[in-house]
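*Asks:* Below: a set of structures, written as structure tokens.
None of the figures in this text is laboratory data; all of them are computed from the coordinates on show. If you're wondering where the values come from, they're calculated on a predicted model, not measured in any experiment. Cβ atoms are built from the backbone, for glycine too; each structure is taken alone.
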Structure 1
Amino acid sequence: MKLSTRGRYGLRAMVDLVVNSKETNISLKSISQRQGISMNYLEQIISVLKKSGYVKSVRGAKGGYSLAKSPKDISVGDILRALEGDLNPVDCALVNEDKQCDEADCCITKVVWKKISDSINDVVNNISLQDLVEGHNDL
């Protein structure tokens with residue numbers, strides 16, 4: 001499985017938002033400049049994160065963006081799934097219940113896909129945005 005720039009940039013933008021928005025809203029322009037992400041692309045990413053309930057916006061002179069929840073309550077998995085969709089490595093019926101598979105009863109590899117999927121989700125679900133910010137601060 002390979003994450004797109006959307007997921008990678010979204011995660012960077014969220015960490016930037018936490019680190020730089022101590023008591024004020026942050027403009028997308030400032031995130032764009034610090035992270036080297038084009039404004040158009042960043043607007044698309046933030047729009048998805050806003051619709052997903054992780055970011056909120058304020059209009060006006062002191063407007064900008066901030067987190068809608070505490071960083072300890074947002075996991076890396078939450079952000080990546082909002083931006084990338086499910087994180088399953090394959091479209092297997094065992095891993096993704098929405099899929100149908102004619103070979104499900106006799107597929108020898110489905111156990112492999114399930115273990116990979118479970119491992120990925122376990123890792124990203126157990127790293128919070130707060131954990132990333134603390135790691136950033138240690139740098």
Structure 2
Amino acid sequence: MTVRLRAHHLLCMLTYVGRGYSPAFTANLDEIVSRLNAGEDLLLIEGPDDICRPLLDGSPHAHCLNARVNQRDTRAAHALSHWLGQAIDPGRAIKPDKKLIERMRSAFALGKTRQACLGCEWIDLCSTVARQDFEGALLAPDMHG
């Protein structure tokens with residue numbers, strides 16, 4: 001299987017410490033992190049992804065469908081593409097290995113990819129996690145190699 005993620009969730013995964021919008025959202029994200037830690041690949045998609053699933057209640061006003069979230073995806077894809085030197089576009093498969101996670105965390109901690117986080121309610125928590133060298137982040141920094 002493959003984890004389907006939208007671009008800005010590549011950044012969210014870096015600082016995820018087990019907190020989320022609801023118990024169902026957190027349980028789902030815990031499962032996704034577990035799958036990634038076990039070596040599952042990522043597939044970049046446009047719009048709502050596997051992380052969004054618990055927030056999609058059939059409402060046309062679901063958080064994952066609003067324009068601000070789509071703008072975060074665009075900003076994250078642009079910043080990550082520049083920083084990583086590879087296109088971060090829908091349809092691209094990514095192997096989230098140790099080297100990639102370390103490069104993404106470095107860019108995040110240095111503020112090189114943070115423009116995608118502007119306006120996000122989790123920005124303070126994520127900034128704290130990054131300042132603390134990602135201590136407590138559940139995405140395993142030494143996963144598969």
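*Asks:* Can you rank 1, 2 by FRET efficiency 1/(1 + (r/R0)^6) of positions 22 and 102 (r between Cβ atoms, R0 = 35 Å, to 0.05) and just name the one with the largest value?
*Replies:* Numbers: 1: 0.05; 2: 0.70.
That would be structure 2.
*Asks:* Out of 1, 2, choose the structure whose coordinates give Rg/Rh (Cα atoms, Kirkwood Rh) equal to 0.92 when calculated.
*Replies:* Numbers: 1: 1.07; 2: 0.92.
Going label by label, the one that fits is 2.
*Asks:* Related question: Tell me which structure, out of 1, 2, gives -16000 once helix-only ellipticity at 222 nm (-39500 (n - 2.57) for each DSSP H run of 4 or more, over all residues; to 500) is calculated. Display every interim value, and only then the final one.
*Replies:* Working: 1: -16000; 2: -13500.
Among 1, 2, the structure yielding -16000 for helix-only ellipticity at 222 nm (-39500 (n - 2.57) for each DSSP H run of 4 or more, over all residues; to 500) is 1.
*Asks:* Once relative contact order in percent (Cα under 8 Å, 6 or more apart) is calculated for every structure in 1, 2, which label goes with the largest value?
*Replies:* Values: 1: 27; 2: 35.
Result for relative contact order in percent (Cα under 8 Å, 6 or more apart) over 1, 2: largest is 2.
*Asks:* Moving on to the next point. Here FRET efficiency 1/(1 + (r/R0)^6) of positions 30 and 86 (r between Cβ atoms, R0 = 30 Å, to 0.05) has been calculated and equals 0.60, so which of 1, 2 was it run on?
*Replies:* On the way: 1: 0.40; 2: 0.60.
That value comes from structure 2.
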